[in-house]
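Peer 1: Next come the structures, one after another.
Each reported figure results from applying straightforward, stated rules to the coordinates on display, with no laboratory input. All values reported here derive from a predicted model rather than from experimental measurement. Cβ atoms are built from the backbone, for glycine too; each structure is taken alone.
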Structure I
Amino acid sequence: MRKSIFPTFLAGVLGVSTAFAAPAATQPIPIEDLARLPQLQSVSMTPDGKYLVGLIPSPKEPHDTALATWDIDALGAGPKVVTPSGDRDHMQFFAAFALKAGKILVDARQQWTGQVTGCGLEGKALGATRTFVTKTYLTGVDQKHFVDAFASHRQGLNVDETLSTCLKLINTASLVDMLPLDPDNVIISRLNGVTLLTSYYRYDLKTGTAELLFEGGDDAAPELFDPRTGKLLVKSKTEPSGNDDYKQETLILDQKTGKFESQAALNTLLSDRHDVQVVGVDATTGKYYVLTDQFSDLVQARMYDAVTGKYDPDPLVAAKDYSVTGLVFGKQPVNFGKVVGYTIGGPYPETTYVAPHLAAIQAGIEKAFPDQLVSITDYNNDFSKVLFTTVSASAPTAYHLLINNKLENLGSAYPAIKPGMTGEEKWVTYTARDGLEIPAILNLPAGWIKANGPLPTIIMPHGGPWARDSMYMEDWFAGGWVPLLTSRGYAVLRPQYRGSEGLGRRLWLAGDAQWGLKMSDDLDDGAAWLVQQGIAAKNRIAIFGYSYGGFAAVAASVRSPSPFQCAIAGAPVADLGRLGTAWSDNRLQRILQGHTVKGMDPISNADKADLPILIFDGDRDVRTPRDVHAIPFYKAVEGKVHAKYVQIPDMPHSVPWYPSQQAEVDNLIVNWLAQDCGTVSHP
């Protein structure tokens, strides 16, 4: 299916003991080392190999970010230019990207208090007034001038004052395609201030002029532009098909007639939820590269001939156990448009290069960094400069640069984290009670062996639920909750429960209408499997999740029997009925996802609460609003179980969070597990 535009959740007085507390670890990672701003992040290289761009802590305020530019030929001199976030409209930079023509994109955000209705902001239907807005700036490598990226400030005469203010604050334009062979132009999307529809343009980075490529409308959306010229080649439409369903239709440009022709072999019903992505075109044969699960439980890469209307009989790339998540196309003149590699979405995203030169570079880097995930991110035309990252369960993301085959280590996101502070991480599977195989990621404390005895354990379901976890990279995401816990002596299991996306249609579709039911059974079964394996101590298992994982935690607190001794729910969904109603407001969303939001409703079963529970969220969270979910559930179980609710000032739903917010969350988790998570004893 085409990627959804709809939000997903991307979850009497009791005697409380301290029996759950983990044994002292050899080297617990200090919370301040995990909660601080990354010392280096979001690093990229200009296509000509002259400059690096990235974010560092601000020299003015270490808890804020700054945009930095380095001259690669003078790396030893440090950043050539540094601009602190606070210098730009009180916005905070959180991502940067090196363009071409001497330009840089930098994403920033800002707290916003005011009505968001009609602004296109998340939470508008709930009347939220406290949130964050984001904006993308365009600047040069000299960082002398910052302007709203690609923006057009035209607005209709009928736009009211609230909407006008909002359009000035939020992103109204974004980068779509770099057009690598064009020295000056890129493809952008832009929200039209008159029609409030999104259109697509060829944008000149030097002059700021824009040429319309595709005018936005309700009936169609662009899917693939020619990476050489920017000409639209493929678009998609969603049309009613009867029986309260829609057809997702792919149309490809006929080069002879100039008309877009519907492709029956690519068309699917919205309710079938097939993945069909046209990701490129072969310049020699004219065939299209398509990622699809129409032929298998897993996504394969296939070639499609729009003239004959048929796929090639055999896949271009397919893996036995995991989906193909992407094809890697050459982005320099020397290999432009060629498939130079592919990525498999296994335990971690693993890229295999088929282009000999890139394959040799990758092999050399992997030899130099054994047992780490190596990712090539940028290179120049003659491969004399190659930017890459490394990461593992014991080593946070670090950035490196090969210059004429000589290694320059640029720095780690968290240099205070040393080897040996975290332990083993591995991909495992276990069998759920109904026979479904559930993949999971298991993390263990450093140095632990079974002879040491079973461990206090955390079951940590991911958010989404239409999402998944990957090894290594996500360990250090959101303040590094996994290393936070394993370095304190806990085992952590992250089940990829039914409903998880990206690990096959069978596992994904099995989660439909199973919220709090079989989806939660999978988590309980993971705990039981760990006990059977001699890893988890039977009476020392907790559940902790955020967003949908927070739902799983509140659901666990009212399910019986439970393998857990306590629950921690961050930004939870607790009122399944309210969520299902919200997701059914739009007819397309109702067909795609709304009907899947069914199962056991925690708020309706709050009288069955039987676990100590910590609930926390932020007062700028408009995705799982506290007045709808967290607070009503807390009030419903308060007095029945040992419960605590904490609201964190100015924290939104999604990261990045301020270091002080991350530190508060991490301390809440650690202290609750050590002091409040014990075997439930009834009065």
Structure II
Amino acid sequence: MFNRQILDALPVAIWVAEAPSGKAVYANPQFRRIVGVDAVEASRIEDAAETYRVFDAEGRSYPVERLPFSRVVATGGPVTADDLVIHRPDGQHVNLRVFANPINTGGSVTHVVVTFVDIAEEVRAEAGRRRTESLLSFAVDHAPIAIWTADAEGRITLSEGAGLASLGVKSGQLVGQNIFELYQGNPSIVDAIRRGLAGESFWYVAEVSGAVYDTWLTPMVDAAGQVVGVTGLSNDVTAIRHLQATTIQNDRVIAMGTLAASVAHEINNPLTFMLGHVDVLAEALDRLGLAVRGLPESLQLDLSLLVTTAREALDPVRSGTARIAGITRELRTFGRPATEISHVEVQAAVRSVFELVGKEVESRAVVMMDLSPTARIRGDSPQLVQVILNLVMNAMHALPASEPAVNRIWVRVAEDGDRVVIEVADNGPGVPPDMREHIFEPFQTTKAVGEGSGLGLFVCRNIVRGWSGNVSVDDRPGGGARFRVELPAVREVVAPAAVVPAASTHRSAQILIVDDEPLVAKMLGLLLEKAGHRVTIETDSPRAIDMLTAGDPQYDLVYCDLMMKGTSGMDLAAALAMLAPSKLDRLVFMTGGAFTGAARDFRAVHDQQCVDKPFDIVAETARRLASWS
């Protein structure tokens, strides 16, 4: 029936069986090498799956009716199958590709020739290919990348990847479009494609529709080495670039905060004694004015004129120094965090602002307020007042002073979901869209010279962001600008803070002032002495430590500068903690700006014991003595 010698020499396994029984009549040597056993002559087709341990790809015993032999008998035609797996006695699993063909005698199938080969390596390679393809597909479909190709004419032939989302398209959507036409308004992309088609491989960066892509471009060549197109791998780095820009900006803010605190410290020390001397001079002029009345009339006129002139000259000095003090307070705001976080009523903060500047604002514009009841916010009450004040003054300065009857300022407080919203709007010229982000940067101002420092909106944004909020600006419906502050609402009920009773009678105290700036210490001492207190001044902090630990006299209150050359106020506090801990609660640290990391950390822990220069030392002393009585 067939030449066994030829079949024995073939490199494929051959098994021949009678039809329809499946009784084996021949198996060549390759059969045993692949299956691991000899053909069993007595076995029938019903037992073949078990006899030769034939399974499917999922490890289930192979159904008899699906065996290639059975299908040839049933159909009378050839059959091919790739899903048979032999589980050999030695533990190996061999994947088979099977070809079954009928042998017809007298018009009927008498035998079936089954030929098969070991395709285990092929199956493993295919599985590896599928795994690799799956991983690549996962990366392309989820990572912010796009893989694309274009032919020599610039027609896009492949466009895949999640990185296409920033362009507003999906995978495959750009296929067929011409890249030169698609990006004709973007010279950097057109130039890159031309360089790639000229045979160059390189990285380039392109911005498309607001998205930024880092792209590796390389030419595609045919068998003859001719460039037939380009392949690109584009990485959407928009978020990374935004993060880099934000980080750079934050670094600038941190550096500026340190610089601001340092500058404020250097300014506030001389400012403290300047403001003190202004008050002393003002009081002296008042006394001189009274004394002039007792002089002969011939002298009164000249001396009264001199007193009036001196008062008029003193007023702008007081105003100028107060303005400097205000600017240094704003500088300190973004140099350190809020001082006293609590649950703040927004409506009360708005009313406080208009108690301070209501008359000035109403002289420029008609003010309309809508203060709906809302939850409180978590923040610092003085800083919230500062935020609202800056926005209100910003709105006022945006309006022409010559048209108070036409000018309008709207102040609105409301809830929006889980946020408390504060809106300050005006009917001025508004803020151009390209300026809306820049106006929150430091020293950016559109106000006239003398009306703003360029810090107000920058300070507002930093305060609000520190409370997990946001501040933005857009167009007011009807024209003008609208600033919107959004802060997280606090829902829980908070017990009102205890009120410290004021002192019922004046109390004279023994006070020590420790400051390495003699002019500052002298002025503060003079103001306290005029208020009736007994004052000791010490400009050397090591001597001050000796005085405080000696125990005589007993000081009721100690004002100590936080940042001093050599032994600082922090060092003094550390020494007292070891040598005289009972004196620590009488310390008050004066600071013109905590510009070192150690000073900021110290202030954060001892904030209730700190005051910012310049300050009213007489009022501060009365408040602290009253709280201890």
Structure III
Amino acid sequence: MPNRNVYLHDIPLEEAQALFQHMLQETGWGTPLPGEEIPLEQALGRVTAEPVWARLSSPHYHAAAMDGYAVRSTQTEGASATSPIALQLESQARGVDTGDALPLGFDAVVPIEATQPIPGKDGPSAQIEIRSAIAPWANVRSLGEDIVATELVLPAGQTLRPVDLGAIAASGHATAVVRRQPRVAVIPTGSELVPLGTPPRPGQVLEFNSIVLAAQVQSWGGLCDRFEIVRDELEAIRGAVGKAAEDHDLILLNAGSSAGREDYSAQTIESLGEVLVHGIAVRPGHPVILGRVRVPNRAATSSREVRAEVPVIGVPGFAASAALTGEIFVRPLLDQWLGRAPADAPTVEAVLTRKVASPLGDTEFLRVSVGRVGEKVVAAPLSRGAGVISSLVRADGIVQIPRYVQGYAAGERVTVHLYRSPAEIERTIVAIGSHDLTLDLLGQFLARHGFRLTSANAGSLGGLLALRRGEAHVAGSHLLDPDTGEYNLSYIRQYLPETPVAVLGFVDREQGLMVASGNPKAIRSFQDLVRPEVVFVNRQRGAGTRVLLDYYLNRGGIEADRIHGYEREEYTHLAVAAQVASGAADCALGIRAAALALGLDFIPVAREQYDLVVPIDQLESAKLRTLREVLADPEFQAAVMRLPGYEISRMGTLIAKTG
């Protein structure tokens, strides 16, 4: 096979897609898979391989549409309330129930409630009386009213829904001819991987990408087989790929797809076939491999056609990259094989809440959370690391940043391809500001009322600025004024002079120094932070915790540049706690709940006010009324109090209004 000299070289996404498509056409994989006939009860969610034509009309006879009497419409002409007409039973009127066949020669049904029996002289009534004329074919379901034999019931390429199955059955079919489901093999590779249920040691990684990839395949209409983890040994990986190629239509070789010295994925594909592409200029997901492997002894079955080569996709090991590879390459391929139109995700125009820089030569897929604030739909960028699985969970949609675009400015309008329905977006409460663990609890309780809470950790000051731009419903803030000891109000007056807001009390919480269990560095106060052997980790600029730190440093005459790690920033209390727990830092300033959550010791420093700042024009909206109801909910308050270091006496109270 020709080597196209694209090995170990990033190429544009469009070029990679074109090369992959050309290979599919060359090897016979560029057309839909063949059809197979299956019982209707097994056809839900499958894709029709050919049009469905009606064998039988529905209804296939003229049927009474209600209980009453079948009549000849001409014999009811002239009937009125003042001049009723009597009809002889059997010869002029015959009793029918809903669904009965209309007797031959009759063309209408008089509802039973519109008739009156005429008493007989010596026995049961032999006549009925009607007091209004009836039109021809009134109250009759005519033959073929729904479906006429030979007409098109469903086209090819239709994903079958429950109602579609009913239509197929009503038209005289007991089976459906549907596309064979693509069979996909997912092979996780890497000596560092351990299966789920195994406590990982440092340097080991839980293998979960295969679960995500398999679920993607299944949700897109394919069948998936997850292979056992294969260690980084070329022959072992070759063996797994060769086995998978015998009876699968596509192989997803996960991890090991870097461009490094021991690139087992690329070496395996090259040794068994051809690497078409190794490296695509997309973020996340640079080291994607596209190729094919030879299968000279591929066995034929009754439902699977024989082809000598099988396409292979080398999927990067990082979670976000792996999931994106599925979206970009696997889903379109399954759509193609199933003969259905590509999924058309809903889109919305939104305003970015902060500046986003993007590499000039890459196509970037930026995950965002989305909500409507007033008349504006806002998109808050999420963490962008290739291994950040949480961004996949929290994402409401994705923004594509084209090559040669260096990013977007804050406030710029972008198109978001939604993962959630527009209705869910409309019921989303956007919180931007300081991080606190109780916001997760708040989100859980809001969900009970049908609302979502999406939060972006931008720091207290970042939250106030988001309110000023009209990009959030609520901002969590705990900014201490060092001159007055007052929380938040002076900053609100400074940064929101023309934005009327309400300040709602939320929680009081303990801030303190978080240190490793047992406090091995014997850290007791802020003075210890300047010791050369102590490594600190800080919160980002604008965070209330950083303002509190600077307040205590100034009060103690401690110069920030003497603290090793002062410039190192994290965006949440749990993030700084994780750095201490991992040994990457010796100390951080944060809340007690975060310290205890990760098994750290805690040295109390201060009790602070954490408030919720809300624009006045949003305060009486359905979203904010529901939020305030949750704040007053004793069950929610009790849940907060079960967290260490919190006090709720001010929760839900109106602290102040401005404007």
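Peer 1: Upon calculation of helix-only ellipticity at 222 nm (-39500 (n - 2.57) for each DSSP H run of 4 or more, over all residues; to 500) from the atomic coordinates, which of the structures I, II, III produces -13500?
Peer 2: Only structure II yields this read-out.
Peer 1: Assuming 5.9 is distance in nm of label points 7 Å out along Cα→Cβ at positions 176 and 592 as calculated from a single structure, say which of I, II, III it is. Display every interim value, and only then the final one.
Peer 2: On the way: I: 1.8; II: 7.4; III: 5.9.
This figure was derived from III.
Peer 1: Hey, Kirkwood radius over Cα pairs in Å derived from one of I, II, III reads 30.3; which structure?
Peer 2: Traced to structure III.
Peer 1: With distance in nm of label points 7 Å out along Cα→Cβ at positions 216 and 320 derived from the coordinates and found to be 6.4, which of I, II, III does the value describe?
Peer 2: Numbers: I: 4.7; II: 6.4; III: 1.5.
It was calculated from structure II.
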